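The data blocks that follow each hold one structure.
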Structure 1
Amino acid sequence: MQKDPEKEKSATRPSAEEPVTLDEKDKAILRLLQADAKITVREIAARVHLSTTPVHERIKRMEDTGVILQYATLVNHSKVKKGLMAICYVSLKEHNKKSGAKFIKTIHELTEVTECFIISGEFDFLLKVVVENMDAYYDFHVNKLGQVENIGHVQSTFVMGVVKQTHQLVY
């Protein structure tokens, strides 16, 4: 009987909620990768005082266990004509699994929505929306978000400036 490598990998991978134990070297590697995802294994090795092989193995383990989710490029929104950022609070009319899943599926298809959080309180979701300008936001709000089934109420707040924006979790 052949072994399924994907099954083996998922069997050893902790669930998304299960914490992974990281030592100080792992944390040092993460700090460097968070600051510059393009840093080479050789550069990391020199800074954390390990050889390249253990650094590569540690990075691979953190990828396999879901500590490292992906590598990304952060883009200056104003340089790519996405100068307006809005925070939309959304409440749904119906609160059941099917309607919630349908809303989430639709949100994944809206490219203007860069982040979506399920929240508690008066609203059900918080959306971070990035568009070119107010006309583009109006079009998004009326012709896209406004057409989504089961939306009860939307409240929009416009970001006037960014004081702090980071993706760094390990310090």
Structure 2
Amino acid sequence: MSSSIILTQSVFESLKNRYLLEYLLEEVRVTFKSDVKISLNDIHINAKEGDILQLPRWLTKILLNKNLIENQDYEISSYVSKALNRERIAKPHDISGIEADFYIRVNDFLESLSEKERETLMVSLNSFVMSRLGKIVKLAAASSLSAETESKLSAEERQLYNFVHTSSLAFKESVLHK
């Protein structure tokens, strides 16, 4: 593997880790299915069945695995479907808007699905990614990142846009001897 590929992967991995940490620290609304009493360092929970609390997502994941809570987080399934549909109906030269942490949320959602559901969604996601990739490459080759376009891209896509733009400028300078 070339050093430029390794460097690029490292940049994307670092970006992903930053947004993943922010995502896991977000507070999520949960309802307790039973009485729960937990004390862990500075975290103290003394909840009764039916209590509704805001907890960090990382703790919510643990309590969900233990079947102690119900997640009251907004419906991620509809969030993903809406994003896929917006991109599908967008004009060929226009990119639909997604959140900066879209792919982090999608990957977390994929983990919660059965294998069959995951495979079905992956087909749609592959089409989504290929559509966005094509649009990003065309836009990035033509101009630097505008504020309007930047607001429509995920963090990873912004990074890709800048890589493509910089590379296309270098390519043009190289072949046109500027």
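Every number in this text was worked out from the coordinates using simple rules, so none of it is lab data. Here the structure is a predicted model, which means the values were calculated and not measured. Cβ atoms are built from the backbone, for glycine too; each structure is taken alone.
On distance in nm of label points 7 Å out along Cα→Cβ at positions 37 and 53, which of the structures labelled 1, 2 is highest?
Top value of distance in nm of label points 7 Å out along Cα→Cβ at positions 37 and 53 goes to structure 1.
Out of 1, 2, which has the highest value for distance in nm of label points 7 Å out along Cα→Cβ at positions 93 and 117?
Largest one: structure 2.
Taking 20.5, 72 as the value of Rg and Dmax of the Cα atoms in Å derived from one of the structures shown (1, 2), identify that structure.
2
If we compute distance in nm of label points 7 Å out along Cα→Cβ at positions 45 and 125 for structures 1, 2, which one ends up with the highest value?
The structure with the largest value is 1.
Can you say which of 1, 2 returns 14.5 when mean count of other Cβ atoms within 10 Å over residues 109-116 is computed?
1
To test your reading of the models, identify which of 1, 2 gives 25 for relative contact order in percent (Cα under 8 Å, 6 or more apart) when calculated.
1
I have -10500 for helix-only ellipticity at 222 nm (-39500 (n - 2.57) for each DSSP H run of 4 or more, over all residues; to 500), calculated from one of the structures 1, 2. Which structure is it?
It was calculated from structure 1.
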